[in-house]
1. To which of P, Q does the computed value 2.4 (distance in nm of label points 7 Å out along Cα→Cβ at positions 95 and 415) belong?
2. Name the one structure among P, Q that percent of Cα pairs over 23 Å apart, for residues 159-270 alone of 38 was derived from.
3. If we compute distance in nm of label points 7 Å out along Cα→Cβ at positions 247 and 335 for structures P, Q, which one ends up with the highest value?
4. Match the computed value 18.4 of mean count of other Cβ atoms within 10 Å over residues 191-198 to one of the structures P, Q, and report its label.
5. Suppose you compute helix-only ellipticity at 222 nm (-39500 (n - 2.57) for each DSSP H run of 4 or more, over all residues; to 500) for every structure in P, Q: which one lands on -11500?
6. Could you tell me which structure in P, Q was used to calculate distance in nm of label points 7 Å out along Cα→Cβ at positions 175 and 447 as 2.5?
Structure P
Amino acid sequence: MTDPQTYNSPHALQFLIGGKWMDPHGTDTLDVINPSTGQPCARIAMGNAQDVDDAVRAAHAAFPRFSATTREDRLALLERVRAGFRKREKEIAEVLTMEMGAPASLSLSGQTASGAAHLEKMIEVLRTFQFREMRGSTLLVREPIGVVALITPWNWPINQIACKVAPALAAGCTIVLKPSEVAPLNAVIFAEILQEAGVPPGVFNLVHGDGPLVGTALSTHPLVDMVSITGSTRAGIAVAKAAADSVKRVHQELGGKSANIILPDADLEPAVRNGVDSCMLNTGQSCDAPTRMLVDKERYSQAVEVAKQAAEAQRVGNPGDEQTTLGPLVSQTQFDRVQAMIEMAMAEGARLVTGGPGRPADLSQGYFTRPTVFADVTPGMRIAREEVFGPVLVMMRYDTEEEAIRIANDSDYGLAAYVQGTDQKRILDVAAQLRAGNVHLNYPAWDTAAPFGGFKQSGNGREYGEFGLAEFLEFKAVMGAQP
């Protein structure tokens, strides 16, 4: 894979509205920063409320016709999108490495492949999904909710775009997408793919911008029927408040601080090593990363040593290098936050096992940080409670299984949890007691058919597969119908 330094496309300075690439109403632009160098790699136009209004009205005008299309029409459209996506997978991966720093191997086989997987799964789901069902003399119909605003993040950008856009199209909704302004270039390519696939004018619209201006304009717009956001809990709360006055449906996939319980019968070394690797995947910038490792007191010291070795085995460096496993953090803001969290943990009394503040010694530029492990962390420490969103693992010991479950559940978040052990009944019993939307037993393979979403401040609603499709539909009960 090549390592491009700049991205040049006239569409980066335009918005896709009503089937055409349009110049923005305003003149504001934003540099897209390559996190490996700290230097600009592209520039995008930044939208305003008028751009949002144009896009929403285009989607509103397109809804009556698109919502009436058949299952076969929408299947054919998604199949064309999938074909176009496959042709540009390498380009998308290269752009992701450039704009958000994902290592080349992850950009192609993880980041970009996840977008393709969501398209594939939604085509499979749409073929058999039940939009109509008779129950006695009542006909239950599932209909598209209307115009949907999709607000997507920078950490798994094409994954989150695909897992929202695909079900929205499958449902018959029309769309306005606001991708993260931090990593927006992959969204430009995705919009080009949709346009080339023949998405009808107004069905899919793209507007760049920040949350306070464009995100708020979408959330408050009276013609938007639903907002789906993936982002921080703070951003999700802001969207929910903005949407409340117009009683929109709000779907949120937000933050996490996931516990990883290693039971006493687990094979310790692979359980710990895989836990460290999972925590630090994507430079720790995953909302469902297992960032709190809980180990029984008898094997705790051994586990800390294994975690140290695993963290130090991470290869930090140029994400264009196929050997790199840990790229930079996405931005100066994120770098500063992670550094502050590391310093805070040390001040709180957590024991630094490896890593720590600052860049790795051989990297003088870019937003690179050291893979870091803290031991002797207690549940009340901020480092144990707040989402770091960086390659930082905290380790805690427990005396009993009940204590491990209590620590795991003692969190404002509930997106994911992890359990490692050899006794299937035991790990299922532990899983049943965890307050999390996804529980991973012994590091299973990713499942695009499983519902993705969380409890508590990790959000509401579910994504992926049939569950993601259902979020974009409303029930209509037609009573007195003849069977």
Structure Q
Amino acid sequence: MALRRSGERRTGRAVSVAAMCSALIASGCAATTEPTPPDLGTTVKEAYEYAFPLYELSRHRWNALETPGSRTATTPNAFAHSRSLPGPDDTWANGRSEDVLYSTAWLDLARGPVHLDTPDTGDRFYVLTLIDFYSNTFFYAGERTTGTQAQKYFIVGPDWQGQAPADSTLVRASTNDVYVNLRIQTDGRADQAATNAVQDGFRFAPAQPASPPGPERIRPVAGDPKSYVDVVNQMLALDPPPAEEGGLVDRFREIGICGSGCSWDSLPAATKAAWTTEFPNLGSYFERLEKTGRAKGWIDYSPPGNLLGTTRQKDYDLRAFALATGGGMLGMSRDEANYWITFTDATSAPLRGTQNYVLHLPPGGIPSKAFWSITLYEVRDNGQFPTPNPIGRYVISSETRGLATNPDGSIDIAVQATEPAQQTANWLPSPSNGKNFILFARSYVPGPEVLAGKFTMPPVTPR
């Protein structure tokens, strides 16, 4: 997914200073305008960035497991499936893919191991990722890593002792709380029923009667530093960090981030004031992405050297940025997929529906061993979504039927509001109302040119 801009999703950003003050007064701490000591403010910022995955994943977990009727509602250790591709009126999530259907699940391995069965998907691409609560992807299943034949896995928590069943592969999670993301390729709306049947073949089951539930989770409250501190401390206790990061967390103790030994209510007034002052300025990840996008054209989410989608990422600011903007939690390692996004054309002007463009891809399109796609989203006040158009087309990919190529194998994609006179299969409709839009490129199982950093997305050229 690309940008998420609704108020409830912009974690860490207060709706207003007044709202922030109201929340603090309600929690027993008056707001302050006194300057924060530089060292204390720096530590608050570093702690916020480090702990951001614990808070953000807790927020998504709460929406799925504690919010009846939500679009991702499910129970622990059970999938919630997105059953259809999004259209212009489907605004529950920003920048959803138009070439895969998503399924999500939340594991609670503190209650015991779980079985995971995956079906034989034949020629249909899928990738299933297991992500710990520090947003580190520690396991992949699918075409690239395990193949598409039926598999059995036995998933256990970090401290579990025992033997996996003889017919299953043992997978040890790095935290007891695990987020599961599954993508299954679908060939348009006519293929949705078949894709849904494949989704139903992915199943979790407890390996034994589940232990009683753990402590009641703290509800994340957007824009509230007290909530942030308390949620993060609960999660540090439930899902301790890797041993090599223990010293870092010890340093955060002075500003109230350490696990069960820390809480908002136990903080000195000066430390609460530091959080109050700094909090509205933390988490400006969307603004950073848009500013970068306006300045640079295509943004490569996963250039060479990027460790997102692995267990080796130690750049905590980048980790938080990627998670907040959609490139981390739902993103994958660059071996599995690569994404690019652009807000502007070759002249650095914003992409608009009033202008005709051409995107000239090299022979074969974007280098990929599975498939590639280019998706268009119009920019609205509440996010980026498919734009209404007369042919209901929101994506062009290597799977698009009738896609025309030039004599040398290169591909010209016409990005415009009106139907072109020729090569209509290559037409990606832009907003007929002239709105701004963005383009999102995806390569699944990227080719060697992408992995080596030798491929650059070509500019979107006005014509």
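Bear in mind these aren't lab numbers, they're just calculated from the coordinates by the rules spelled out. Computed from a predicted structure; not experimentally measured. Cβ atoms are built from the backbone, for glycine too; each structure is taken alone.
1. The value was obtained from structure P.
2. The value was obtained from structure P.
3. Of structures P, Q, the maximum of distance in nm of label points 7 Å out along Cα→Cβ at positions 247 and 335 occurs in P.
4. P
5. P
6. That value comes from structure P.
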